[in-house]
1. When distance in nm of label points 7 Å out along Cα→Cβ at positions 17 and 193 is calculated for each of the structures 1, 2, which structure yields the highest value?
2. As an exercise: mean count of other Cβ atoms within 10 Å over residues 145-152, calculated from one structure in 1, 2, equals 24.2. Which structure is it?
3. Rank structures 1, 2 by relative contact order in percent (Cα under 8 Å, 6 or more apart) and report only the one at the top, that is, the highest.
4. Using the calculated result 0.95 for FRET efficiency 1/(1 + (r/R0)^6) of positions 25 and 153 (r between Cβ atoms, R0 = 35 Å, to 0.05), pick out the matching structure from 1, 2.
5. As an exercise: helix-only ellipticity at 222 nm (-39500 (n - 2.57) for each DSSP H run of 4 or more, over all residues; to 500), calculated from one structure in 1, 2, equals -14000. Which structure is it?
6. For the read-out mean count of other Cβ atoms within 10 Å over residues 65-72, a value of 19.6 was computed from one structure; give its label from 1, 2.
7. Using mean projected area of the Cα convex hull in nm² as the calculated read-out, with 12.0 as its value, let me know the right label among 1, 2.
8. Going by distance in nm of label points 7 Å out along Cα→Cβ at positions 81 and 105, which of structures 1, 2 comes out largest?
Structure 1
């Protein structure tokens, strides 16, 4: 293993601190996160996490996952790295993920996430609901006058049917993309709000048991 020189290892942190100390800095409140890498090698991941933890960054991220490896491998890497992440700093899992991934990430100590999935998948007709995922392009929705989800309070579900949304997709109307993305973003916001609520009320284990697998199912 080639170990980075100590002088090079902290270069980004030192420059970040220098810039933040300047009187004319555009964004003096900008935060710097140390990003853990190491592919799917637990020993390399752990070593790297221990090294970047010495830099006292504002937060720490786990990068380079959710790029094709099996989901269980991603979870195994998170479990290997998490014990070595500073306990008083936010933990960020980069590029993740599905509703189930988010629930499982939280269960393993992750605080926040980012992902194009709700918008990208929405533009391809994949919609997330509390009952599972809906592929609105399926022919069975061509005459379905129900909303995407009868338990959803988003503006799309309050006004439009599955059949209408499917028609928009088939007609290649741009409105289809906007409505699908709106619904998915609403769902993700509601998901994270419910996760926080479950954590605050000490019932996250029950929430996880009820929804982690269910949200990955196809309606």
Structure 2
């Protein structure tokens, strides 16, 4: 039996609970513990202890250089900030991906680092899934599509074929994206919306069909 790799999870809230379950079911990684700046060392989430804060990572990495990290933070912009801070301190750190065994990953799919693909998700052929993206529960993205880094699909979001989701953009719960659509960066497609036309950067769109509601700034809260 092959030895499991070890992963340290950054974050300990709701999103991390889903990631813990994925790692346990996937069986590839042993979870060393959790890192959280807002909780006390020794507190637990689903049986795993908080073993430090972000400022402790350099020391932990020196003691355990083969550990990988997973950033269990649902907000795309905050996840990016945490990743950048960690890479600045530990340039050679490696990041794990978490892929639920029930997810369907088709032939020709390329998956980056730090990716979360959750239960019942579908990624169809020849699709590119960029670094630190999230494909949530029962979300799907069809053939020849791409998700740029730090983008996300919420539960039950549906993307047709040849769709491009820009960096930091978020497709909200049960939104539907028509085939051939391109979505810019830092754009939010609202829950239950149906997007029938390509759209640009820094936008919020809602409705059936989805229409631009207003502009948004990078990092503006959406969850």
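1. 1
2. Only one of 1, 2 returns 24.2 for mean count of other Cβ atoms within 10 Å over residues 145-152, namely 2.
3. The maximum falls on structure 1.
4. 2
5. Structure 1 accounts for this read-out.
6. Among 1, 2, the structure yielding 19.6 for mean count of other Cβ atoms within 10 Å over residues 65-72 is 2.
7. Derived from 2, not from the others.
8. Evaluating distance in nm of label points 7 Å out along Cα→Cβ at positions 81 and 105 on every structure, the highest lands on 2.
A short reminder: the numbers here are calculations on the coordinates, not readings from a lab. All figures in this text were calculated on a predicted structure; none of them were measured in a lab. Cβ atoms are built from the backbone, for glycine too; each structure is taken alone.
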